[in-house]
Structure I
């Protein structure tokens, strides 16, 4: 049986729909961190390698960058599209020595770790003194598109199960949307000289792509496992029809993002 908590089955949809969405913030984050041309850089929870590619573009022929992710399918999907060194591993036990990197990048992933304190500890462990941690996090509340999707999922599996699954998969999403709470977590971990920037990004989607992207999120993966493939296929048809009734195709989605860079004391 598939485990809905992993991204293994969602890797193709993630790469097609979500990877382009993450590319802009990743590039802006690397520009904000401004690593030296010869820097050694680790991309934590690299997924299909969007931030990895942003780092490579910034460094050019210099430096060294490697990505790490727990999902073998996400790594494999990324390697088929974006070359570059990758390692399978857990963020709470990174397979690297102490003080190995000048910069550690974490693009839209900190809220996913059940023990974020342990994840931050290990990211700082592999970071050199004076090195930088750079991360992105969503800010703001759900928009009308997300609310519509959640209502549809609630009709399929119930609101309580849907919200429980989302909290299980992304336990710190709401906490790290709050700048003060994110600031506190990073200071407690040992980072200093924190620099925050809030930026708005515009993401265009066809309705079909938007629904496919939502299917790859925790609520979609959970609901599919709960009801089975046949019922899930029927649900997706209803979801597309509902979105076409309520919204103009293509959709234009706006999201605010925190870009954060801190220095290891």
Structure II
């Protein structure tokens, strides 16, 4: 395996795989990884052949959060967030394609919260999750305050953040932290198969779904209804919509092209 901190591969089915590649550090994030991660996301945004993105980790971990040894970089903790983490979060949310966190192992601290900002989370049975910040006397960051309560509810988010408890994949699925749990032995194949199905779908519609759900977190009903009407006008005129309707009438599988 390459010694690059982040690996990138575009598969023929339109699935781009971004692999965090510091396995000896459980893929803890340092400046080089942050820079390469953002560059890989930029590459996904710019390449029309990319129809779905999977982010996973090499080795036993997805991401163990901040590499604490990197705190001697001369930057304060807040500035590290601003320069390293926030650009990744913003790019994931802006990306007009589904982004899946394929959590193969430990995902704690900021590593967990970076998974939370993805559109979907798939977990191996061996995966473990934790808001472990209180264990070193700091607070959750990397979008955790925004995304965790929206996924699991206020009370459960409070418990996870105050206790710092590590939970397993089944519990994460039960509380809504992850969407699906797959056997560890077949996890990567299962996650890629899941992503391939999304990649075959109507990517223009996906982009609007992402925008609409992000807006709904802070937007009242009437503006959301206006958004739906305006966007449905546009969506119904796309080649994908015409193909989808034709396929329904002809009782066949649609062939979406993202146009």
>> On distance in nm of label points 7 Å out along Cα→Cβ at positions 9 and 161, which of the structures labelled I, II is highest?
In response: II
> Comparing structures I, II by mean count of other Cβ atoms within 10 Å over residues 193-200, which one has the largest value?
Replying inline: II
> Given a computed value of 23 for relative contact order in percent (Cα under 8 Å, 6 or more apart), which structure among I, II does it belong to?
Replying inline: I
>> To test your reading of the models, identify which of I, II gives 4.8 for distance in nm of label points 7 Å out along Cα→Cβ at positions 121 and 233 when calculated.
In response: I
> Which of the displayed structures (I, II) returns the greatest value of mean count of other Cβ atoms within 10 Å over residues 81-88 on calculation?
Replying inline: II
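No lab work stands behind these numbers, since they all come straight from the coordinates. For clarity, every value in this text was computed on a predicted model and none was experimentally measured. Cβ atoms are built from the backbone, for glycine too; each structure is taken alone.
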